[in-house]
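Pasting the structures here.
Each reported figure results from applying straightforward, stated rules to the coordinates on display, with no laboratory input. What you see is a predicted model; the values in this text were computed from it and never measured. Cβ atoms are built from the backbone, for glycine too; each structure is taken alone.
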Structure 1
Amino acid sequence: MSSPFNANRGLIIVRTELFGPSGSIVVRLALDTGATGTMVNVGLLTTIGYDPSLAPDRVQVTTGSGVEYVPRLAMSRIKALGQERTNFSVLGHTLPPSASIDGLLGLDFMRGQVLNIDFAKGRVSLN
């Protein structure tokens, strides 16, 4: 399955569905091959029933503003680019409202697959 993106400007945004104890939500994640882990805004994780403050695991991440420790949660299910992962760990982080995205789809989601980014056609696929 491939998804369209605007190859002439901005980030590659991937429509992603997150599933939790209280339901599901569709979010906009930026495809980020420079991020080793997938990161989601903590407010959205709370919306679908996760409590990041109770996460038993915290990991160190380096952001544009410095080094921070963020919760790592096992999400029941995540779907993006025609692929689905279960019991998938995501990092929770507070993003500024000006970010215009809900998080990052990192390399951990893409491992073991073939990622194709076609800038000529403005399409991205994961097989």
Structure 2
Amino acid sequence: MKRKNIRICIMRVGGTNCDEETRRVFDSLGVKAEVVHTRSIIEKRNLLDYHGLVFPGGFAYGDYVRAGAIWADILRDELGDLLHRFVESQRPVLGICNGFQVLIETGLLPGFGTREGSVEMALA
């Protein structure tokens, strides 16, 4: 696949940051990256239209310990099966800072957690 045909979803919510910087990096590589609010993906159910997914850093929904847990709960409840289909199709997923917490909390990080949402790893 040519770079210009690759679409990356940079998912965001209130409190995330580095989403625009991440978009610019993909743009500099000739890859089409879009910053998309989680609510939009939930409403449109179009996650599988993308070839890659990024959860950016920041403090999703606030500057708290395990800030990614709130975002992860929403993702599991609203997009659980769709997210797992995305990952199972072997499309790349990147979690930056708080976004990495989201990967752990959702059970999307291979080898950690389950689809039922029990967390087997935490960052300290």
State the single structure among 1, 2 that was used to calculate Cα extents along the principal axes in Å, giving 44, 31, 26. 1
Of the structures 1, 2, the one that -11500 was derived from, the read-out being helix-only ellipticity at 222 nm (-39500 (n - 2.57) for each DSSP H run of 4 or more, over all residues; to 500): 2
Comparing 1, 2, where is mean count of other Cβ atoms within 10 Å over residues 49-56 highest? 2
Computed 24 for relative contact order in percent (Cα under 8 Å, 6 or more apart) - originating structure among 1, 2: 2
